[in-house]
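Asks: There are structures below to look over.
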Structure I
Amino acid sequence: MLRPTVIAIPFFALMIAAEAWWHLRKNDGEYKDRKDTWGNIFMGFMSVVFGALFGLGTGLLYLYFYEIAPFKFPAEAWYTWALLFFADDFLYYVFHRVSHESRLFWNFHVVHHSSEEYNLSVAVRQSWFSGILHWIFYAPLMLIGFAPWMFATMHGFNLIYQFWIHTKVIYKFPAWFEYIFNTPSHHRVHHGVNEMYLDKNYAGVLIIWDRMFGSFIEETETPRYGIIKPIKSYNPRWIHTHGLFEMWAKCVSEKAL
């Protein structure tokens with residue numbers, strides 16, 4: 001089964017092109033760093049390739065967990081999909097928060113945050129190797145009886161939703177929408193390196209998780225994007241490995257002390 005995110009690739013490409021045209025027409029500085037943009041697209045393409053490879057292994061694991069589940073949710077029941085939506089979105093919040101608060105997980109997630117731009121091409125700038133660990137967070141869904149294909153469908157649409165919020169084109173939505181859902185404004189905060197914005201707004205679709213668990217903050221000042229210690233490189237290999245080298249160097253230096 002093709003993942004929804006793979007099926008959506010033509011849509012992603014069209015939206016990136018449209019946004020780039022809009023910004024270049026306005027001459028506002030966005031998309032001027034073409035090395036960054038093309039690097040994002042290349043890393044997105046490779047993340048699909050590696051995702052397919054890792055997906056073979058995680059898919060088999062998910063099938064095994066589903067087979068041993070004592071209960072199976074019926075795919076034809078509306079409540080199954082409603083429960084799965086909330087469960088998947090909550091687990092994404094947990095996974096995303098851990099990806100920022102754990103140095104090991106951050107070494108994978110930093111790829112997405114290392115761009116100093118903020119546009120739709122950044123949405124596809126993803127780690128090639130995050131599939132090694134992310135399955136740990138979602139395996140419980142199969143163990144409690146959600147079929148792997150149902151999870152893949154729901155999670156895919158969750159990720160598709162997150163694509164369009166990587167933009168400066170939209171400022172804010174009506175207050176009720178901003179209160180419930182993740183929006184471009186909330187996610188700009190998440191990508192900001194302003195001190196007040198660090199480690200905030202981890203939501204996938206629903207921003208209510210951040211409101212509930214104390215990680216929410218409104219966008220009140222213009223975010224500066226990137227990571228605290230910029231990598232200053234367009235090399236995809238270095239972008240993917242610099243965090244591991246830094247972690248290793250830190251471990252060695254602490255041992256020496």
Structure II
Amino acid sequence: IAFSPDGACLATCDLSGKVCVWSTWAGTLLHRYFTGTSVLSLVWIDADTFFCGLGDGTIISMHLGNNEIDILGGWTHAYPVEHLAIQGKRLASGAHSEVFIWRVRDHPSAHHSVFEKDLSGSLNSEGKEVLITGLHWSTMPGYGAKSILIATYMFHGILVYDSQDWTLLRRFGVDAPGVMARSSLSPDGSRLVVSNLVYGFDIYDLDTGALALAVTHDVGKQYPAPVLYIHGGRAIMGGSTKGVVNIWYVD
């Protein structure tokens with residue numbers, strides 16, 4: 001589920017393969033499309049276009065017209081595409097162990113983007129399964145205001161890349177107890193909260209890589225729980241497998 005940049009539309013997707021676009025002003029359904037396979041991720045690039053990551057390894061773009069949707073796409077990953085992140089004309093996609101960077105075309109005809117970089121080989125497995133659990137673009141003052149890509153892994157911590165030459169700037173969180181699942185970046189890009197399957201949520205300072213705060217609660221069964229920065233980054237909202245949603249003020 002994601003709002004368009006101007007807030008006029010809300011796009012939703014589900015495991016049955018259905019994608020819906022709603023008018024937030026009128027509360028009406030504008031478009032509906034069935035992909036034929038599960039839709040696992042969704043991100044808007046502008047007020048009229050968004051990308052979807054599918055369970056068969058495909059990424060599609062959907063451009064909204066007055067009475068139709070223009071759809072482009074193709075097979076991009078060997079695994080289900082669970083993570084998408086956009087910054088300007090660059091799209092990052094994550095699927096199992098794969099992390100690819102794409103350059104979005106200005107006037108696509110056959111495919112919505114062109115391949116730019118494969119980051120999958122930059123991480124040593126160290127005898128553990130490599131599973132990407134989150135992707136975030138940001139600009140950090142601590143790195144000379146350069147653009148960065150943040151990748152979280154279930155068993156391999158958090159990696160920060162320079163998005164100009166794709167050098168690895170920092171890696172941290174490797175020795176944290178538990179494993180890292182879903183994540184959310186603070187609005188100012190200074191902190192990252194990660195869902196820890198064992199005890200709750202961990203908040204990291206991206207400038208230093210230090211653990212700033214550990215939030216513990218009864219997680220129930222050890223499955224990935226959603227987490228989101230809210231209230232301008234002053235609070236986090238986290239789920240659980242017990243049907244309970246909590247809000248913690250962390251400012």
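Values in this text are rule-based calculations from the coordinates and carry no lab data. Every value quoted in this text rests on a predicted model; they were computed, and no experiment measured them. Cβ atoms are built from the backbone, for glycine too; each structure is taken alone.
Asks: When relative contact order in percent (Cα under 8 Å, 6 or more apart) is compared over structures I, II, which one is greatest? Can you show the working numbers first?
Replies: Details: I: 24; II: 8.
Checked I, II; max of relative contact order in percent (Cα under 8 Å, 6 or more apart) sits with I.
Asks: Next question. I have 3.8 for distance in nm of label points 7 Å out along Cα→Cβ at positions 53 and 189, calculated from one of the structures I, II. Which structure is it?
Replies: Numbers: I: 3.8; II: 2.1.
It was calculated from structure I.
Asks: Another question, if that's okay. Suppose FRET efficiency 1/(1 + (r/R0)^6) of positions 117 and 237 (r between Cβ atoms, R0 = 30 Å, to 0.05) works out to 0.90; of I, II, which structure was it derived from? Don't skip to the end; give the middle numbers.
Replies: On the way: I: 0.90; II: 0.35.
Source structure for this number: I.
Asks: Follow-up question, since we're still on this one. Tell me which structure, out of I, II, gives 0 once helix-only ellipticity at 222 nm (-39500 (n - 2.57) for each DSSP H run of 4 or more, over all residues; to 500) is calculated.
Replies: Working: I: -20500; II: 0.
Computed on structure II.
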